[in-house]
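Down below are the structures I want you to see.
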Structure 1
C-alpha cells in the first residue's frame, strides 16, 4: 500500500489553534503530515526558527505528524524531495483563497503537487498569528487561541510592545 504524505507549510510565528485544527484534520486525510516551518524574509519574526519548531513539537502529539524546518527554496521542491503528494492549506475566508489560489496553481504547474484547501473552523476565523501577537502585546487574553506552549512564551515576549518583540531584534 502506498503511503500518502502531505505538507502543511507556514511560518507558525506563533502556532495557533487554527493551525493545529488544520494539522489535525490533514492527519485524517493523509498517512503522514509534515509541518514545514518556513522563514519569511519579508517579515521580522517574533520567535526564532528553533523556538517555533519547539512550540510546534510541544503542541502536536500525533506520531504521524513530523515537524521540520524547510531550507530556502521553492516549497514544491521540498515537497518533491520528501515524496509529498499535496500541500494542505487552511482557509479562513475569501481573502485567504484569493491569496492562496495563484500559488496552488503555480505549484501544480511546476511539479504536479496538488494543493488541498481546508475551510477553517468558523469559531477560529478571527485567529491569525499577527493578530494574536498584537492582542497579547496590549495585554489581551489570547488563552484558548494558542496552545499553552505558545502562551507561556508569547506574553513575556510581546508585553510592552503591542505585538512586536520586546527586545526589538525580531526575536532572533
Structure 2
C-alpha cells in the first residue's frame, strides 16, 4: 500500500524541523557552514516502513548540546524539553588554535595586550580563547533539539489523521476493482 499522505506528512515534519533549526541558528549568529549542512531525507523501504533522517556537519552536535569545560558543566534542552548535562567534555585538550584563529579572522575580532595596549596576533588570541573554552566549555544552544521536540509532539497528534487518509485511499482504490 502506497502511503503517500504519510510520506508527505513526514517530509513536511522534517522540513519544518530544519527550517526552525535554521531560524534558531541564524538568530544566535551560528555558522553559515553548519546552517548549509542541515538537511532531511524521508525514505521508504520495500515494506512501507519510513525513515526520517536528519543531517548536519559533525560539529553541529557540539553546537546543539554544548561541551562542558574541565571546571564547568554545560547543559542543553533536549527534545523532551528537559535540561540535560552535555555528554561532551573538554578534559586535557583545548580547541585547536588554528581553527579558532580562522574564526577570529572571519569575525574581525582584534585582541590587545592588556599591559601594553598593542594588538596581538590572531593565533595568540586563539590560544587564549581556547584555554578559556577548555575551562568553561561551550554553551549549547539547542538549535535542533528544541524544534525537533516541539514539532515531534505536534506530529504525534496529527499522524493518525494522515494514516486514516491513506487507509481511506487504499480502501477506495481496492473496492474499485
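Values quoted throughout were computed directly from the atomic coordinates according to the rules given, and no laboratory measurement underlies them. Since the model is a prediction, treat every value here as computed from it, not as a measurement. Cβ atoms are built from the backbone, for glycine too; each structure is taken alone.
If log10 I(q)/I(0) by the Debye sum over Cα atoms at q = 0.13 Å⁻¹ is calculated from each of 1, 2, which structure is the one that comes out at -0.78? Of the options listed, only 2 reproduces it. Computed over structures 1, 2, distance in nm of label points 7 Å out along Cα→Cβ at positions 61 and 109 reaches its largest value in 1.
Out of 1, 2, which structure matches 1.5 when distance in nm of label points 7 Å out along Cα→Cβ at positions 93 and 117 is calculated? It must be structure 1, since only it matches. Structures 1, 2 were shown, and helix-only ellipticity at 222 nm (-39500 (n - 2.57) for each DSSP H run of 4 or more, over all residues; to 500) at -12500 was computed from 1. Among candidates 1, 2, the computation of Cα extents along the principal axes in Å, for residues 37-100 alone that gave 50, 32, 16 used structure 2.
Work out the source of 2.9 here, i.e. which of 1, 2 gives that when distance in nm of label points 7 Å out along Cα→Cβ at positions 77 and 149 is computed. Of the structures listed, the value fits 1.
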